[in-house]
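Below you'll find the structures, each written out as C-alpha cells.
Read-outs: derived from the displayed coordinates by stated rules, not from any lab. Owing to the predicted nature of the structure, the values given are computational and were not obtained by experimental measurement.
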Structure P
Amino acid sequence: MYKVFIVEDDRGIAEGITSCLANWGMEGRVVSDFMKVMDEVQEYEPHLIILDITLPYMGGYHWCQEIRKTSKVPIIFISSATDNMNIVMAINMGADDFIAKPFDQSVLIAKVTALLRRTYDFSKDAGTLEAKGAVLNTGNNKLSYNGTEIDLARNEYRILLTLMQNKNKVVSREKLMEALWETDCYVDENTLTVNVGRLRKTLESIGLKDFIKTKFGVGYILEE
C-alpha cells in the first residue's frame with residue numbers, strides 16, 4: 001500500500017485528502033507537529049508527500065528544501081498562491097508537481113497515481129543506457145561516470161532518459177514536457193527550463209560539463 005504524507009494546516013482539506021486516498025487504496029497521514037515535519041517524514045517513510053506552501057512556523061518551501069537534502073521522494077505542492085512565480089519556485093525547490101486550490105479530488109488522485117506510477121514502476125524496465133562514458137541505470141535512477149555514482153531526481157531522470165534514448169538527435173521541448181508530464185499535470189516552458197538547469201548542475205557535479213547542448217528555439221541534444 002502506498003503511503004502519502006500530508007503537510008496541510010487546514011484540517012478540513014487534510015482530512016478530505018486522507019479520505020480520498022483511502023477510497024483509492026492508499027494510506028494518508030497528516031502531519032501532527034509543524035515544527036517537526038522532517039522528523040515525521042523520516043519516521044513515516046512515505047512514498048509521496050503533499051505539501052502546502054503556507055504553513056505555521058516555516059513554509060512549504062523550507063520543508064521541501066530540507067526533505068530534498070536527504071530524500072528523492074515525490075513532492076506535490078498544493079496552494080491557492082497560483083501565480084507563475086510561486087509555481088516555478090515550487091519546482092525549483094525540488095517539487096515534482098503543483099496543484100492549485102481549490103482542486104477537484106479526481107484531479108488530485110490522477111496526479112498522485114500518475115506520479116507514483118512513474119516513480120516506482122521504472123524497476124520493471126531495468127537496464128542501462130550509455131553516452132560519453134556516462135551510464136544510466138533505468139532500474140534505479142542512478143547515473144555512473146568515472147567511478148562516481150549519483151541518484152537522480154525523478155524529473156532529472158526522465159529528461160536524461162529521453163535524451164539518451166535519442167542520442168545525436170534534437171529532442172524538442174514539447175517532447176521533453178510530454179516525458180515529464182504524461183497526464184494533465186502542470187506544464188510550463190519555465191518549469192522545463194528550471195528542470196534542465198537543475199539536471200545540468202547535477203551532471204557538472206560529477207564532471208559532465210556541457211553534456212547537454214541547447215538548440216535555441218528547438219530543444220536539446222546529447223551529441224557523441
Structure Q
Amino acid sequence: MQSFDLSKDGLRALNSTLHSLRGETNMTEWEVINPKGSHSIAVGVDALIDVTVRGSTGYYCAGMNKQATIRVKGSAGPGVAENMMSGTVIVDGDASQYAGATGRGGLLVIKGNASSRCGISMKGIEIVVHGNIGHMSAFMAQSGTMIVLGDAGDALGDSLYEARLFVRGSVKSLGADCIEKEMRPEHLELLANLLERGEASHLAKPSEFKRYGSARTLYTFNVDNASAY
C-alpha cells in the first residue's frame with residue numbers, strides 16, 4: 001500500500017500523484033493520513049485504484065471520481081462525490097449538504113446521515129444512505145436511484161424527473177410533483193441489489209421501503225399547473 005501524509009506533502013502533490021495513475025498501474029492501494037478536514041481530497045481520480053482516507057474531510061472529497069474506489073474513514077464535508085462519473089465512494093461517517101450532487105454514475109454510500117440536498121440534480125448516480133437525509137434531497141433529480149434506510153426531511157424529490165427514490169422511514173413532506181408510487185417486483189430486485197452493494201443488506205429488507213417518483217406534471221409548462229411551479 002502506498003501511504004501519503006497530507007500534513008507533510010500537501011494536497012496538490014496528492015492529487016497530482018493520483019491524476020498520474022492513468023491506464024494500468026501496479027500501485028492500486030493508497031491511503032491518505034492526516035487529512036484534518038482538508039478540502040478537495042482525491043478529486044478527479046480516473047484510475048482503477050483504491051484510496052482510503054483515514055480521517056474526516058472538507059469540501060468536495062472524491063468529486064468527479066471516475067473508476068476509483070474511495071473510502072473516507074470519518075465524515076465528509078459538503079459536496080462529497082459531487083459530479084462523480086463512475087466507481088465507488090464510501091463514507092463511514094456522516095456527510096454534509098449536497099452529497100452526490102449532479103452525479104452521473106457510480107455508487108455513493110453514506111453509512112451515517114446526510115444533510116440537506118443529498119443527490120440534488122442527480123443524473124444517474126446510485127446513492128445508499130444508512131441513516132437520514134435532510135430537506136430538499138433529490139431536488140430536480142433527473143435519473144439514478146437513491147435509497148434511504150432512515151427518514152427524509154422536507155420537500156423530498158421537489159421538481160423530480162425520472163430518478164427513483166426509496167425511503168424506509170418517514171418522509172416529512174414531498175416536494176412539488178413528487179408522489180408515492182407502487183412497489184413492483186423489479187423494484188424489490190433493484191433494492192436487494194443496491195442494499196448488497198451498499199453494505200446495508202444486513203440492516204434492512206427491500207419489502208420495508210416505499211417508492212417515490214415523479215407525477216410528471218411539471219415536464220413542460222402548463223398554465224393549469226402554474227401554482228405548483
Structure R
Amino acid sequence: MHRLFIVEDDAGISSAIARQAGLWDLDTFCVQNFKNVMEDFLRFQPHIVLLDISLPFFDGYHWCNEIRKISQVPIIFISSASDNMNIIMAINMGADDFIAKPFDQSVLMAKIQALLRRSYDFARNTPVIEHRGAVLNIGEGTLLYKNEKIALTKNEYKILSCLLKNKGKVVSREKLMEELWQTDSFIDENTLTVNVNRLRRKLESAGLEGFIKTKFGVGYIVE
C-alpha cells in the first residue's frame with residue numbers, strides 16, 4: 001500500500017483528501033505539527049506528498065526544499081495561489097506537479113495514481129534512516145546532519161548503514177567484517193578498527209559525539 005503524506009492546514013480539505021485516498025487504497029497521514037513537518041515525514045516514510053503553499057510557521061516552498069535535501073519522493077503542490085509565478089517557483093523547487101484549488105477529488109486521485117505509477121513502476125523510493133537528527137540516504141550513500149552533507153567512504157557508509165539498520169542492537173565485529181568484505185576470515189581486525197575510528201572522527205567533527213559506542217569484547221552499537 002502506498003503512503004500519502006498530506007501537508008494542508010485546512011482540516012476540512014485534508015480530511016476530505018484522506019477519505020478519498022482511502023477509497024483508492026492509499027495509506028494517509030495528515031500533518032498537524034506544522035512547525036516541524038520533517039519529523040512526521042521521516043517517521044511516515046511516504047511514497048508521495050501533497051503540499052500546500054500557505055502554511056503556519058513556514059510555507060510549502062520551505063518544506064519542499066527540506067524534503068528535497070534527503071528524498072526524491074514525488075511532490076504535488078495544491079494551492080489557490082495558482083498564478084504562473086507560484087507554479088514556476090514550485091516546479092523549480094523540485095515539485096512534480098501543481099494542482100490549483102478548488103479541484104475535483106477524482107482528478108486529484110487520478111494525478112496521484114499516475115505519478116505513483118511513473119515513480120514506482122520503474123524505480124523504488126530511496127529509503128532513509130534517521131537517528132539523532134542525522135539522516136542516512138540508503139540509495140545515495142550520503143549522510144545529512146544540520147543541513148550539511150557528511151562525506152563517507154564506501155566502507156564508512158557500509159559500517160554506518162549496518163549499525164543504523166540494527167539500531168539499538170549490538171553488531172558484532174564479525175558481522176561488520178562480513179558486511180565490508182563478505183568474509184570474516186583473513187582480514188586484519190585492525191583494519192575494521194581503523195575504519196570505525198575514522199567514521200567516528202567524521203561524526204564527532206560534525207557534532208555527533210558518541211554516535212557509535214563500543215561494547216568491549218562484543219562489537220558496536222548505535223543507541
| task | Check the numbers for volume of the Cα convex hull per residue in Å³, for residues 108-179 alone across P, Q, R and tell me which is largest. | result | R
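Quick one: P(r) over Cα pairs in 10 Å bins from 0, in percent came out at 7, 29, 27, 18, 13, 4, 0 when computed from one of P, Q, R, so which one is it?
Going label by label, the one that fits is R.
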